[in-house]
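I've put the structures underneath this note.
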Structure I
Amino acid sequence: MKIAVINASSQADKNELLFNTVSRYAAAAEVVNLGCGKFDACRYSYIEISVLVGLLLSSRAADFVVTGCSSGQGMMLACNSMPDVICGYAPTPKDAYLFAQINNGNAISLPLGEEYTWAGEDNLERTVEKLFSEPFGQGYPKSEAQRKLRDTELLKKIRSRSQPKMTELLKTLDKPLLEKALSKRDAVGYILENGRSKELLDWLRMRCIGG
């Protein structure tokens, strides 16, 4: 599994903590840190980062994205506006575990600006630990697992039929928003190097290199 860590600039000071925690508890995965860190030259809003989350997952450059903003709610909503993204919101370890086991999505948004005393860091660590504690998509509770998994697959089908392709959505985005998102060269470079969707990669190359 390839996991990308990318958060809004409002919580740049939590980026290193988030990356290190994910690396610790998803030890079998390839984890890449795409910022936004406190030394990044540019600042990116949760809306701009959500576009990059969509690109990472639609291109299949990443299998899973760990993200967040101050509350975690805005990032979750923005990411779920992107094609091919099912993003959960996990303020607690229990929420993280249930999302992984029942909803089996491909992104999680964490509240990185709330209660960040020692207890906040401890909660973040336990939340990430619980997220990756078992293989995703096993269903919960076990007595209802099959029904839960059927419902999850039905939801994914409904979402895929109700959303445009990522390339189609990109064409409709406001130019300043798109240009700002694509200006994050480390993320775009990672997508171009690791993505597996020819259609989306061709569009990105034309837009970022040839256009």
Structure II
Amino acid sequence: MSYPVRFEADYVERRSRLTTLLRLILVIPAALLLYLYAIVAGIVIVIAWFAIVITGRYPAGLYNFVAGYTRCLVRVTSYALLLCDPYPPLGGSPDDSYPVRMRFDGPLERYSRARTLFRIILAIPIAVLRYVLGLLLEVCAVGAWFVILAIGKLPRGLFDVMVLASSYTARSDAYLFLLTETYPPFQEPPPAGAGPASPVTAAAPPPPTA
């Protein structure tokens, strides 16, 4: 059984030197929107926390809003850290055409009030590992920046490490945002019946772009 929150990333070897060089400037509009999105999402998560503790349910409207914020967060972060080249969609709606995607199974029928009440304490080990992997991701992004500027390509090995760190970060955020109450696995197992393809890069790579 797969984890109820899934991260997918398509590998594209060829990268744009120009947009890579200017990435931290280009991402500013998306980052500003994400900042405003995060303020509202924080309020919604607090409301959802009270709703679950009181009723044992995560209202679908709140769940969908937080899931949308998580998608936006992942897409903007992936663009900023060179996991992909296309500019991120400015919103939280699903977009199967974007090379980095988040998929959610939807709210559970019932949530554990106790697990939600003590979520901050239960999440401490996750937060520590998330911090370490975040540092790894930033180091890899700096390395990717130099490599792409030099050869116009992102090596598959470096991409896979970045996906590993990004996917755990995304799943841990979903846990912290109450979208799931199951501890996030370090590496998501492949779906049942899947072949030997990489478990963290679910979709086949699209044709190389200039």
- Query: Where does the value 30, 19, 15 come from, among I, II, when semi-axes √(5λ) of the Cα gyration tensor in Å is the thing being computed?
  - Reply: II
- Query: Which one of I, II has relative contact order in percent (Cα under 8 Å, 6 or more apart), as calculated from the coordinates, equal to 22?
  - Reply: I
- Work out which structure the value 2.9 belongs to, where distance in nm of label points 7 Å out along Cα→Cβ at positions 70 and 166 was derived from one of I, II. I
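Could you tell me which structure in I, II was used to calculate Cα extents along the principal axes in Å, for residues 46-141 alone as 43, 29, 19?
On the way: I: 35, 30, 19; II: 43, 29, 19.
Here the read-out was taken from II.
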- The value -18000 for helix-only ellipticity at 222 nm (-39500 (n - 2.57) for each DSSP H run of 4 or more, over all residues; to 500) was derived from one model only; which of I, II is it? II
- Message: If Cα extents along the principal axes in Å, for residues 126-181 alone is calculated from each of I, II, which structure is the one that comes out at 49, 31, 12?
- Response: I
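If mean count of other Cβ atoms within 10 Å over residues 30-37 is computed to be 14.6, which of I, II is the source?
Values: I: 20.0; II: 14.6.
Considering all the candidates, the number was obtained from II.
Read the figures in this text as sums done on the coordinates, not as results from a lab. Because the structure is predicted, anything quoted here is derived from the model rather than measured. Cβ atoms are built from the backbone, for glycine too; each structure is taken alone.
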